[in-house]
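Structures are listed in the sections that come next.
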Structure P
Amino acid sequence: MKLLNLAEGFWLNYEGVSVNLSSYQSWFRDALKFMAQLEEGAIVNPTENTQVGTYWLRNPAVASPQIAEDIKKEWVKLRNFFETNSFESLIYAGIGGSSLGPMLIAECFKAQRNKKVVVLDNVDVEGLAIKLCGINLANSLVCVASKSGSTTETAVVAKILQHLYLSQGLPFNMHAVAVTMEGSKLWEEAKNWAERFKIWDWVRGRMSITSAVGLVVTHFLNLDTDAFLRGASWMDNITRENDIQSNPAGIIACCLIDATKRNKHNLVVLPYSDRLELFSKYLQQLFMESLGKEVRKNGVVENHGITVYGNKGTTDQHSFIQQLQEGRDDFTVCFIRRLHPDITLDDTALKPFTADSYLNAFYLGTREALSEKKREWFSITVPKVDEFNLGALIALFERVVGFYAHYFGINAYDQPGVEAGKKAASKWLQSGEDLKKIP
């Protein structure tokens, strides 16, 4: 059995893939050198001439002394703010990397805290109205998150929120905090707000969940923020392992590299936990924004990418599993399951089985059915869904993306296609046309 035990109840099973890991060992040593240079502060995003400091956020000790001190100051500021302020609801305005991370944390832990997080990640006025329905603005904290400080969608939502507070005679600035780069337009606009939390140019939006982008939510919900960062740091350390057969990120990256070379460009993510339902959507942005590139770093034009989709088990055993079983064989399935529930109910009526028995039986049954059709899969098991293990899962796939991109010579840390869409949208806004009338 191809099984890697990382800790008690935390393992990677990759018996469902045909990859030959030993054939990648030489390349993997080079990939580890690249990732080490990244962590040491090399310029690995040449199109934007920036560093990538994702790993510094959860372990400042691996950063330069100046950056480490800056990170520690921000973490103290965050903790102090939420220890001295109390709100019933958090209204979070952001988009992309500044919304999916907060949404994932909020969805994952919403049942454990008597607080509400509302993420406003679109400029659909109907959607905004629905999400804000029933929210008491007087007892709410607004967080406006934009790394650049000039993200159009987020700025529009922030203006609407300011108007709503003003219309109720409430001081918006006393209820608002910003997460942005120091010196940005938003940073200056928020100088009289309740607080400003820094995000650095070396933080990629889709990898910003362990920055203030995500930590605002963990602190607001009174979660164990230290455990969240510790879980990510623990996985970072494991995924520095030199032996590819002991490195979970290396194994998963090779599974996907090998599949890509055999023209399998899809990753289906199936978490067998309702609390991880948004994890597939989170990974969708992480993979597709990082790897969906037209040009390699050497200038060779080669449209590349992995399409990520999924929802949750066992739900999808009643929907697209049919295609996975009998349709096009152009995918790899990633199962994610947890062993022990943190939140339970009385299910003694089901004896001798439990609800979890059924959940695990459907997981194992789907896995077996795919194997019979020689459809490829790997699975990740965590002991439970808590702050530590969520941090570890996030860090695991961040490193997978880094390894995979290095193999194909892709810059995983820019997003030119996203910027092109923003420029085109700006052109339409400035056209003076009635945009509703354009079919």
Structure Q
Amino acid sequence: MLKKYTPDPVKYGFKPTNYVNGMPWPRLPEVMDDKVPLKEEYRMYSMDYLDTLEARPIFEKQADIIMKHGYKGIVDVGCRHGPVLDILHERGYEIHYFGFDTSSEPIKYANETWKDFPNINFIVGSFNEVTRKFKTNFTVDCILWSGVLLYEPKDHMKIFEGLHKFYDCDNAIIQEPMKDQRTDCWREGLELNTIADIVSTKYKDKYDRYEQQETDCNIFSGRRLIADITLSGLIYPKSKVLKCGFKVIPYIWKGDFNFELSSDEAALCRAAIAQMDNERKGQRLEDNYSYKELKLDKMFMYNFVFDGTEPVFCSGAQTDGDAVRVFSRYFGFNKYRTDGTDLLAKSDNFDELEYTLGHINNSLIYWSRDKSPNFFHKLKEGRPDIFNEWEVYPEKIEIIYPNNRQHIFYNGDIDEILR
């Protein structure tokens, strides 16, 4: 494993850690107004209380979340010198990392520290001036917001979402100081700049997945909120080449056209719909596959799978309360339709289903059919790599429409449709 370089501390004006009440503190002026100052340009020693062992749990929790989800491409907003990198490096966890901060000295220090690591880069910059120089040469899996959203108390959510769209990134880790602090970790009369209470309410209510942790470190303002967020629905899904070699194009996303598609991809899907309209004639339930009866406005997703420009099949994930039904309005095109001798045979080896499941966070996912449930039992036995946690419900259930009773193969809370 590559080794970090240790810059000369004298060069960067390092000072002994400042202690108040026996705890690491910033060097606050003796006389100041009631607000903790927010500076966009600061020296390394100005924030060195966050580089102590007492502050380490803040960054360990960030590292824990990164490793838990397997994030490999990280953008760090307000990164300073990237303290989370030290922990990940100690643990032997390698990532691609891009950090930016408004202060030049921490960035210079960071680039010197990690100069032998081509996968790590820092620049001086602000989230208010994101330009081409902020582009990465890797896929961004997660954005770290390291105590910086409080700099924009009114427009923080707009900036938050804008940067996630810029990087096409669904995942975030937000770290913010909390409003209520222990008296020994605070100075009486100071007013803390924080949006932690907004993060724990509005962000929690808006985004699909929100998990919150807290720290209570023995440092100044040691109570910190650390939120682990997934913004599904904000970022439109992208087309992808599946393991089988076919390409999946997510034509519909949450009941509407997927505006991330290229004009060529959209044209392929429209041509496939026209081809389906011809091939459906004479088939069982042929009316279901007319454009009107596809019910695209009811689909969480509706995907087309292509072999080059040839449509293989199309398949929907249909919204049903907080449940999603997969393989809704499934249609296999004639050229790629299996002969039915192998019930478990699938032209894409279930790759499209796994792609779809990666975009669903609902409490129940199910597959239904009106015929015998034996197929589901064989599927669970024959493909445990995908369906090990799925169950077959013992009797038919009414789903989506009145008198539409189906056998159910499901994963999650079955009460979501039973009730």
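No lab work stands behind these numbers, since they all come straight from the coordinates. Bear in mind the structure is a predicted one, so any value in this text is a computation, not a measurement. Cβ atoms are built from the backbone, for glycine too; each structure is taken alone.
Using Kirkwood radius over Cα pairs in Å, for residues 128-375 alone, single out the structure from P, Q with the greatest value.
Structure P gives the largest value of Kirkwood radius over Cα pairs in Å, for residues 128-375 alone among P, Q.
Determine which structure produced the value -5500 for helix-only ellipticity at 222 nm (-39500 (n - 2.57) for each DSSP H run of 4 or more, over all residues; to 500), calculated from the coordinates; the candidates are P, Q.
Of the structures listed, the value fits Q.
Please state which of the structures P, Q yields 40 when percent of Cα pairs over 36 Å apart is computed from it.
Q
Name the one structure among P, Q that relative contact order in percent (Cα under 8 Å, 6 or more apart) of 10 was derived from.
This figure was derived from Q.
Output the label of whichever structure in P, Q has the greatest value of FRET efficiency 1/(1 + (r/R0)^6) of positions 16 and 64 (r between Cβ atoms, R0 = 30 Å, to 0.05).
Structure Q comes out on top.
Please state which of the structures P, Q yields 22.9 when mean count of other Cβ atoms within 10 Å over residues 96-103 is computed from it.
Q
Check the numbers for mean count of other Cβ atoms within 10 Å over residues 288-295 across P, Q and tell me which is largest.
Comparing P, Q by mean count of other Cβ atoms within 10 Å over residues 288-295, the maximum is at P.
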